[in-house]
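Please find the structures below.
Readers should treat all values here as calculations from the given coordinates under stated rules, not as data from a laboratory. Keep in mind that what you see is a predicted model, and the values were worked out from it rather than measured. Cβ atoms are built from the backbone, for glycine too; each structure is taken alone.
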Structure 1
Amino acid sequence: MSTMPATHSHSEACCNVPPVVSTGYTPKGSYDNIHDFKTYATGPDDATRGIVVVFDIFGYFDQTIQGADILANSDAHHKYKVVMPDWFKGDACPIEWYPPNTEQKQKDLGAWFGKHPPAEVVDVLPEYVTALNARYPSVKSWAVLGFCWGGKVVSLATSSALNPFKAAAVCHPAMVEPKDAAAIKVPFIMLASGEEPADKVKEFESKLEGPKHVEIFEDQVHGWMAARGDLSKERSKDEYVRGYKTVLEFFGKHWE
């Protein structure tokens, strides 16, 4: 069991993450259909807080599903219902296209991004949260967490006038644009890898006005907390766990 030192009146039990499974992970949740989206749902049904996870371009991967279960089951002070919709409706990007080191891969990847712009998900999120409120009436407020491509979705959603979320997190975000930060009014945490442009990450941080935590995990690859996390490597596994702990600590302190 990994523990985090007590901070801000939270006991260590706030972020007790079960041992991470490197391969062959068995999900703790189940799949549902919510607002016409296949949705992985995990966590107690009587949770009073909920987290919408916007996965990366690779869709449902064991590392990402395990991360959702960590969020739902590792905080002794708050019960979280965690949901992860399939925004791509079965058309996730094949992970074999990474790295895009051939002309064909680059062409295929460009076409995929053309079919799945982040703004389309941003437009649907308020309606999706309304559907979540009907499905989980015990949940009184929702936060959002996005990985990579999903990080751009989160930045756009939380800077929108229609933002339905009370707190937000982005991990190894793609398409970091500091101008998005200026309109974000909710507590916001960004965990970047060593592969995101550090200058843009720091400028983004400087424009955030509310409670914030921005950190660069310099020796981690883009995707270490989601589909591209190599949990067979001890350092990657440790930083995977630390990333989720950091998100939970931030939500526990700043999400009203």
Structure 2
Amino acid sequence: MKIRQFQVDAFAERVFEGNPAAVCPLDHWLEDNLLQSIAEENNLSETAFFVPSAKGYQLRWFTPVTEVDLCGHATLAAAHVLFEELGYPRQRITFETRSGDLFVERDGIRLKMDFPACPAVPCAMSELLTRGLGRRPVEVLAADDYMAVFESEDIVRAIRPDQALLAQLDLRGVIITAPGVEVDFVSRFFAPKFGIPEDPVTGSAHCALTPYWATKLGKSHLIARQVSKRGGRLSCEINDGRVMLSGGAITFMSANITV
């Protein structure tokens, strides 16, 4: 069986930046173990699969080791494939997912995603987290992931985490963040227990980062940069319990895979 697959750099203005995701359009759902095997073979942080539905499309995301509830960059990549590669004619796409309905629409040359906000709440300072990051944050919060807040962008860029220690934490992953120099805030994201030592750009993490920094900075529109090695820039907006994330996407590869 041959399956069409695209590789898309999401939250990118050109190839070789942002976060690469594989996207496989399907006519119907295949067995879960086959979807997981494809994602493992791709060995990207996420592989997205979608099938047509009454509302639009059902969308699922797999890391190399497991299915996840929410992934921003692979949603952006899936929408890009529909708009730019498959000729989707409407302005707005509805994706049915394990996190509810998600919406992506054209926003000039960029795409805007409408996600549920996931505000983080203050939590105890974990010794395991502190040792895993090699530095004590000024504040720790928790939602789907731990969020460790530091004083400066330089500190966030300099951290070299102990992946084995971070993999022992009970939540999905760890966001580290600080005020930005040229943007409102910066971040990095680690999820070694999900097979992602460091994610280049993480849309879902910004569902927690956006409400946090909107409150801290007193503004509802923010510009963010994830300062991984590849890096990526996001426009973020908080509105009535929803987070709007905008970014560009570029197709790197189109191919057929054989399974």
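Thinking of 1, 2, which structure, once relative contact order in percent (Cα under 8 Å, 6 or more apart) is computed, gives back 24? Mind showing how you got there, number by number?
Numbers: 1: 19; 2: 24.
Label of the originating structure: 2.
If helix-only ellipticity at 222 nm (-39500 (n - 2.57) for each DSSP H run of 4 or more, over all residues; to 500) is calculated from each of 1, 2, which structure is the one that comes out at -5000? Of the structures listed, the value fits 2. Comparing mean count of other Cβ atoms within 10 Å over residues 156-163 across structures 1, 2, the highest figure is found for 1. Highest-scoring entry among 1, 2, by FRET efficiency 1/(1 + (r/R0)^6) of positions 36 and 92 (r between Cβ atoms, R0 = 30 Å, to 0.05), is 1. Quick one: FRET efficiency 1/(1 + (r/R0)^6) of positions 164 and 196 (r between Cβ atoms, R0 = 25 Å, to 0.05) came out at 0.45 when computed from one of 1, 2, so which one is it? Traced to structure 1.
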